[in-house]
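Below you'll find the structures, each written out as structure tokens.
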Structure I
């Protein structure tokens, strides 16, 4: 499979790859077809994602997209972060092979799940 240099870099040197202590929101998503499982953790202050990390069990593309979504989302408002799409993640990685696009979908879905969990646990709408 042909991966971009950015994908290989984020796979070999993932950013923000750790379980966060006392997160404000947690989102876990998985793809039963390929077996990828991803958890995104967020800290929020004044409606802005101030810290974000992840744990991923899966292929190199899943790890790279998890890493990339943390770089894209940090510093964004929750509304801005909710608008990050699978295509945004793939574009930031200089593309993904078509059979691996589901991995970028997981990263965007994991972020959305963490934000939804934040809203649920902090009783906001």
Structure II
């Protein structure tokens, strides 16, 4: 088996980060976390994750702002996490690969990650 896939989880709520980290770690992923948009952009450049799980509602830099800046230097797959359908649609227009609604089960996030990492290519295609 190859090296563990690296997931960067970006959320400013420690409880959410802990919840997601436990689910992803138990599914066999290596997990790095960031509590702010600026920290996330810095860590993504240095750690080069295989995929990013990005919360939209963060301050002072929103997940949409992070995504826009991220797309200026990286095409790493991104799954946005949001409670707002409109924000999820906007993130997809900005280059996110998928959107998942809060609240979600860790198993659902793992399926989404596996779908993207298993089928992600230059076209950014996803399974339906």
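Rule-based calculations on the coordinates, nothing more; no lab input. Everything numeric here is computed off the predicted structure, so don't read it as measured data. Cβ atoms are built from the backbone, for glycine too; each structure is taken alone.
For this structure, a couple of remarks:
- Among I, II, structure where P(r) over Cα pairs in 5 Å bins from 0, in percent, for residues 48-103 alone as derived comes to 4, 20, 30, 24, 16, 6, 1: I
- Structures I, II, by mean count of other Cβ atoms within 10 Å over residues 40-47: label with the highest value: I
- Read-out mean projected area of the Cα convex hull in nm², for residues 16-63 alone, computed value 3.3, structure in I, II: II
- Answer label among I, II for the case where relative contact order in percent (Cα under 8 Å, 6 or more apart), calculated from the coordinates, equals 32: I
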